[in-house]
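**Student:** So, here's a batch of structures to check.
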Structure I
Amino acid sequence: MPKQKPTAQAGPPAKEKKTSKPPDTEMSIWSHLEELRGRLVKILIGLIVTTLVSLIAANQLMVLLAIPIGGLENLQSIEVTENVAVFMRISVLAGFILALPFTLYQVMAFVSPGLKKNERRWIFLSIPFATILFAGGVLFAYFVMLPAAVPFLVSFMGVETVPRLSNYMSFILNIIFWMGVCFEIPLVMFILAKLKLITARQMLKHWRIAIIASAVLAAVISPTIDPVNMILLMAPLIGLYLLSIVLAALAV
């Protein structure tokens with residue numbers, strides 16, 4: 001019988017390739033929280049810096065804010081710390097407005113990794129427009145709303161009124177801030193449309209709801225129950241909604 005060739009001995013078993021471990025979900029969450037903490041710290045530092053810068057012009061800003069009521073001589077302070085508190089409040093709001101572009105950049109930088117490249121581009125391009133719109137809301141409140149609202153409130157029922165400095169400035173700053181926020185509506189709608197969360201058709205379909213929402217918002221923000229002042233506020237809100245529809249259509 002022919003001799004059988006010896007079979008080759010099997011070599012050492014091949015080493016199994018190491019499979020990459022799935023990313024640690026817990027570590028991923030902690031890394032996001034760490035990044036969020038870093039962004040918040042940067043925002044806080046930016047606000048502190050701009051607030052300190054605003055301290056230089058706070059006195060001039062106080063004089064400008066008192067123009068709708070006829071000047072600082074028509075206001076009075078009762079508490080010892082009232083003037084200082086108002087001075088700081090004006091500085092903080094001015095610092096917030098100055099820091100707005102930097103704050104928005106930090107927010108966008110935090111959420112941008114979860115977006116597509118073209119979505120990130122539109123998000124970052126919106127930062128200067130957000131600042132411009134907020135400033136537009138501030139100017140609208142100062143030049144349109146307050147000159148009509150303040151004289152009405154002060155002379156209501158013919159009773160002589162000498163407002164407190166803190167009360168008057170809180171009232172003015174509240175109106176200015178929320179009008180700035182309302183003027184951001186078109187940009188927010190544009191971004192949502194870019195992210196495919198809403199469409200111009202949907203917004204146009206619900207225009208009646210938008211009008212009712214504008215009336216409710218005007219009633220909440222408006223400093224008076226005077227229908228003229230409410231219309232002054234309602235008209236730009238409806239206009240902003242119509243502009244939002246146009247921008248949502250362009251976002252497609």
Structure II
Amino acid sequence: MPRPFDGKVALVTGGASGIGQVAVLAFAREGAKVVIADVAVAEGKSTAQLITQNGGQAIFVKADVTNSAEVEAMIAATDQAFGRLDFALNNAGIDGVRAQTADYPEEIWTQVIATNLTGVYLCLKFEIPLMLRQGSGVIINMSSVAGVIGFPGHAAYTASKHGVIGLTKTAALEYAKAGIRINALCPTYTRTPMLERIVASKPHLETKLKARVPLGRLGTPEEIAAAAVFLCSDGASFITGHALMMDGGITAA
């Protein structure tokens with residue numbers, strides 16, 4: 001039975017764990033051939049193996065999104081393996097540390113901006129030419145609810161995610177007529193392995209986080225992945241330059 005993404009190719013950075021891994025599996029279920037990019041080699045390879053064992057097609061590419069040469073090689077590997085790139089989810093990111101702005105460590109600031117913002121720029125830089133060659137494509141950049149409101153104690157993360165939305169809107173306008181749609185996803189607190197580890201060490205944190213969300217719960221990676229799949233689908237063909245809030249209502253206030 002035909003699936004919506006049969007014959008399509010999807011790339012996910014940060015695809016070895018968390019939201020990225022769930023998104024990889026979601027794209028594969030829809031029929032896409034997938035490229036899993038990450039610095040976590042063992043986890044990335046096992047995710048690719050899981051897909052191939054279930055009859056899909058997947059490759060793992062080790063790539064640090066802060067390194068231009070590695071991002072270029074990631075796209076070259078995609079082209080060599082599958083000959084095209086239809087969907088890209090630029091998901092790789094880090095959270096940094098919690099500190100007031102004047103006390104924020106410069107080296108951590110540099111790392112967060114390099115990964116979360118420059119990393120997205122580098123992915124766009126090399127993904128777009130491949131999509132231009134075929135005359136179509138969809139790119140989703142991972143922002144955050146912190147891309148539209150301030151989060152005290154998270155200067156670098158908040159700045160980087162605001163930057164992702166501005167970059168997304170600019171690139172969307174530049175390439176709309178070339179058949180490339182570019183959007184951003186903006187999740188809030190999501191039940192990922194990283195958050196689970198934090199919550200395990202701070203028993204009251206989950207209750208505190210839920211209290212900030214009007215819907216009264218945390219998001220799930222499956223919900224974020226489903227939104228990414230939708231934005232890549234024909235049903236979203238008139239959506240570009242948009243930052244989709246997945247925040248349980250936080251920004252409605």
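**Student:** Kirkwood radius over Cα pairs in Å, for residues 141-220 alone was computed and gave 14.3; which structure, I, II, did it come from?
**Tutor:** II
**Student:** If you work out distance in nm of label points 7 Å out along Cα→Cβ at positions 109 and 205 for I, II, which one comes out largest?
**Tutor:** Comparing I, II by distance in nm of label points 7 Å out along Cα→Cβ at positions 109 and 205, the maximum is at I.
**Student:** Matching task: 3.1 is the computed value of distance in nm of label points 7 Å out along Cα→Cβ at positions 53 and 93. Pick the structure from I, II.
**Tutor:** Structure of origin is II.
**Student:** If helix-only ellipticity at 222 nm (-39500 (n - 2.57) for each DSSP H run of 4 or more, over all residues; to 500) comes out at -24000 when worked out from the coordinates, which of I, II was used?
**Tutor:** This value belongs to structure I.
**Student:** If Cα Rg over 2.2 N^0.38 Å is computed to be 0.97, which of I, II is the source?
**Tutor:** Going through each structure in turn, the value belongs to II.
Any read-out appearing in this document is the output of simple, stated calculations on the displayed coordinates, not a laboratory observation. The shown structure was predicted, so the numbers you read here are calculated from the model rather than taken from an experiment. Cβ atoms are built from the backbone, for glycine too; each structure is taken alone.
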